[in-house]
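See the structures that follow.
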Structure I
Amino acid sequence: MSYFEMDDQHFPLVTIRFTGKPTEETFEEYLQTLEALYDRGEVFGIVFDAREALNLPRSLRKRQAEWMDANAEMIEAQLAGTAFVISSAFIRSVIRAIFAIRAMPAPYTVMESIDEAEAWVRDQIREKQAA
């Protein structure tokens, strides 16, 4: 099973659904997928559907924080907002741990509903495109 699935059919709204346990290899693939989104050079927003996410090991949380740190300027310029859809208190704590290492350089929220998350991200995209 893959670690994630990306749906960019409704770009600039992108949905990334976490579907399994990450390995170093699948996590690097995920980061490369994010980089490809930024390579488009356009404003976009992301809904991270983490309802089925499994534990992200400490080493990969650190890698995520390093990637965010290295790409903070690009993220700030292009990412309108991120909505995390999380049902697990444990996974919410993982997200908080990542942001404790490196603050999110774009607006974000944590929600329980995909529909609410998509609506929030669409609003963020409209605001950033209008700015």
Structure II
Amino acid sequence: MFNDYLRIPFLMLGRNRKGCDCWGLVSLIYREKLNIYLPDTNIEPGDYDGFKRESDNFARLFERVFEPELYDVILCYKSPSERVLNHVALYTGNGKGIHAVKGQGVVIEKFINNPVYKNQIEGFYRYVKNI
């Protein structure tokens, strides 16, 4: 279902199959698979104030859920020690998520019960409305 995205390289602020960052990948999948056009964001790496500005838009589009389902967004902290939100992935089922990773491109990895992400997941969010 998501394997055709695995060939996409990482590209900061990329929004198509030529290259994506994490939000670009989520937006691309929503557009291609669900026909939902998410608003764009132009947050550069390290622009944590930018993420705060965009959080209002995110809150209007998504609601927090505790049991993720297919296409739910996984919101992540930069690291367990730096509680700064700066990454998103898309839940693909079976505890896994698809995301764009600098230096690797698009990958599918285990998120739930994975020691690497255990303390980095802020929460799971489900799309609720189109603004």
Structure III
Amino acid sequence: MQTPSRFTGHTTGVWFEKLARPYWTFADAGAEVDIAAIRRAAVPIDPRSQKPLGENDANVERFLRSKAAMAKIGATLPVEAVAWQKCDATFLPGGHGTMWDLPGSAALANLAGKAFDGDCVIAAVCPVNEHQNG
């Protein structure tokens, strides 16, 4: 998800808070959280959504300080490897990279369709907010 936006020219990725907040909400509720990506690689974080350590939203700070959470975004599962039958929920975090990369992924569409048909909760968060300018 590092597609430079055709409209802004900026490198994009997931908006960090839109990943970190749901991650901790699910993890703190006792859920096992896996992070998958279209391409098996580190999850790209939109550089405009991360400030120097100590200046971010509390959820982002917690994520940055967690070796386990950072390891999950450093070595993701490929979407094709997600065992949707074992999932209670599938969550798609927002960001400009999400807008460019997710709609064209047949693997993600296949996973979401099977999960939905299997009564798995599918949720997404809007990719743009007041903090994402341009």
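Values quoted throughout were computed directly from the atomic coordinates according to the rules given, and no laboratory measurement underlies them. For clarity, every value in this text was computed on a predicted model and none was experimentally measured.
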Once mean projected area of the Cα convex hull in nm², for residues 31-102 alone is calculated for every structure in I, II, III, which label goes with the largest value?
-> II
A value of -16000 was derived for helix-only ellipticity at 222 nm (-39500 (n - 2.57) for each DSSP H run of 4 or more, over all residues; to 500); which structure in I, II, III was it taken from?
-> I
